[in-house]
1. Can you spot which of P, Q the value 19 was calculated from, given it is relative contact order in percent (Cα under 8 Å, 6 or more apart)?
2. Give the label, chosen from P, Q, of the structure having the highest value of distance in nm of label points 7 Å out along Cα→Cβ at positions 247 and 271.
3. If you work out mean count of other Cβ atoms within 10 Å over residues 39-46 for P, Q, which one comes out largest?
4. Looking just at distance in nm of label points 7 Å out along Cα→Cβ at positions 31 and 327, which of the labels P, Q belongs to the structure with the highest value?
5. When helix-only ellipticity at 222 nm (-39500 (n - 2.57) for each DSSP H run of 4 or more, over all residues; to 500) is calculated, the result is -9500; to which of the structures P, Q does this value belong?
6. Compare FRET efficiency 1/(1 + (r/R0)^6) of positions 119 and 295 (r between Cβ atoms, R0 = 25 Å, to 0.05) across structures P, Q and report the one with the greatest value.
7. On mean count of other Cβ atoms within 10 Å over residues 103-110, which of the structures labelled P, Q is highest?
8. Where does the value 22 come from, among P, Q, when percent of Cα pairs over 40 Å apart is the thing being computed?
Structure P
Amino acid sequence: MSEKKRIVISRYIGERAMSLLNELDRDEWDIILWKENEPASREWIEKNVPNATGLLVLLTDKVNESLLEIAGPSLRIVSTMSVGYDHVDTSALRKRGIKLGFTPDVLTFAVADLTVLLCLMATRNAGEGLTLVKNGQWPNLAFGPFTLCGPQIGAGVDGTKPYTVGFVGFGRIAQATLKRLAPYDISRCIYTNSTSRQAPGPQAPSEADKELAKSLGVGEIFAAPLDYVAKESDLVIVLAPGGPSTMHIIDERFLRAMKNHAVLVNTSRGTLVDTDALVTALREKWIWGTGLDVVEGEPLIKADHPLLALPRAVVLPHIGSATTDTREAMAMLAVTNLVNGVLGRELEREVKI
């Protein structure tokens, strides 16, 4: 009998995905599963990964040089149940010829929905309002015509106010977010990406930009440099990949360039925003407010974190993809990538490293 294919899974990933694993012949497959409802300990992963052929991880699991050394030469595939892969050392995988599977696309709609939620919460002071109610301070609220008022998204009451949404990154999730914001009557959408970030000025709309603008009913869509997005946008949405090239792309210079009624929303990676600069921007009112699903240093964000003391900062605990349907689809894709990688087949979705 040939040696069993050993796969290590660092978290229980739901009944639907587990049913795929349960269909595998246990005479041929050795399935090692962390069953606790909390992240797998590093010690547990290191204990079980030697001689594994496949490894399925979550964002909380660091796959680095030392772990791969422990795993040994049998490892063929690392499958992460996430669209981001900052927690994986891709260069270490590359030199060993190990494939990397990930789970993009299936979370597009869920993250876009949450992004719009944060846009609305941050512009309408929902975070501050909720805090007042939860702390029993509503009876003491000195109501006035402009109490808890914030800037309105879109063309305004009479439908004529120019309004610009800016995106840092303009991939699938960003475009799905714009589609959801389009009914608010958006005058312009400007975006910056790796190509336009350092351009000398705004670029003429591409044919794809024109087609998208027409289909969504947005006045115009075009690419521009990073500083142009900061200066011109009423609402800035950060949806770019993580990594060294985007570390603190939203820094003091960017925040100082924003309008004082503008709102910053980040649902991509916490490392893209310089937290210290953002705290200063909110305290000194360079910008109106912020909505964050991701924060630098997460999940170690304790009650004394400076962002949590600011009334116009809405902070959620990285729940962008947290719908049951989305997480089940991600788990199914992660398992499919895992099994295909072990069997030497093409992955459903592979990071080309």
Structure Q
Amino acid sequence: MKFAIITHVNHIQVKNQYFGYAPYVHEMNIWLKYSNEIILVAPNIKADLSSIDMAYDHSSVKFKTIPSVKFTNLRSCLVSLLKLPLISWKLFWAMKEADHIHLRCPGNIGLIACFIQILFPAKNKTAKYAGNWDPKSKQPLTYNLQKWILKNTFLTHNMKVLVYGKWENQTKNILPFFTASYSVAEKEIVEKEDILTTVKFIFTGTLVEGKNPLYAIKLVEELNKRGIDSTLDLYGEGVERKGLEEYILQNTLDKFVFLHGNQTKEVLKKDYQKSHFVILPSKSEGWPKTIAEGMFWGCVPLATNVSCVPYMLDYGKRGVLLKMNIKEDVDQLQMLILDRTVFLEKSKLASDWSEHYTTEFFESQIKELLK
């Protein structure tokens, strides 16, 4: 089977290998087990490899380079419009050549692909919508347009659209789905340090305003002010890093708040195992990988009430839904920290739930989709 992947993810070529953002490539490698030939349509950039880049594990990858597009200002809009004919042409021929078309959404390339796929009603197709599918959430116009095309069964034929969460009044081609990071074989029994000694928090993700890493820092700062010895390890890079560094220095938080940058999956795994809480005060999410990963290692998740996050936390039974008010959130955290029995109960429930979403289960679901 010729499997075409159309994505906005930037790739780096090293000899005959193509590298991309590791969590995405890790997932795609599972899909690719059931394909003979890969047609990869994506931007190809000149950059050095980092610890969060991973190569596709397949012997036959045909890479079709397309330019990236963005519509953030007038100039970028004009430049991107000039690129549309070339992108559309390459997408068309990749889809024509493929036996199965796979779109990665939301994104500007995904939006263009949503239109082009209409021309191939007989082809087998899947789309992974990795953003917030909640119909009631406020989304950018381009995201809403992608969602409308994907769920419109008059325009979109033979496509299964994988979304995070189960939502009411959806068309028959919309399927609830998930993301997996760990296998059954990786599971270990983890003994965490006593929470009453030092409370360990972990944040992993891009350091951008939407992920709200500053709020995570302020939570831990307030806990220490209340006499609860707490530390926070932040993993990831982004435009907010400089501002976070300044806040840490200005408020003398460098003894218990640590910025580690991008690190490997193995480094993160070890810190999840040591941490009591995984925190993500994000403004919007799909299926937050960091929350699921932390729960796998017994971290109690602290996350905002967005997308399918309430379902993941069982509406507070296996985690804490943040109210995004420092005093109220620290109050509920303090109560949980001081009640070791309740903390351990939530930790066990979190771990038990996340163990269902392994790479083995993920692969079995992919295999069904590609039958």
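Every read-out reported here was derived from the displayed coordinates using simple, explicitly stated rules and does not represent laboratory data. Owing to the predicted nature of the structure, the values given are computational and were not obtained by experimental measurement. Cβ atoms are built from the backbone, for glycine too; each structure is taken alone.
1. For relative contact order in percent (Cα under 8 Å, 6 or more apart), the value 19 is produced by structure P.
2. Evaluating distance in nm of label points 7 Å out along Cα→Cβ at positions 247 and 271 on every structure, the highest lands on Q.
3. Greatest value across P, Q: structure Q.
4. Answer by largest value of distance in nm of label points 7 Å out along Cα→Cβ at positions 31 and 327: Q.
5. Of the options listed, only P reproduces it.
6. Structure P gives the largest value of FRET efficiency 1/(1 + (r/R0)^6) of positions 119 and 295 (r between Cβ atoms, R0 = 25 Å, to 0.05) among P, Q.
7. Q
8. Working: P: 22; Q: 17.
So the calculation was done on P.
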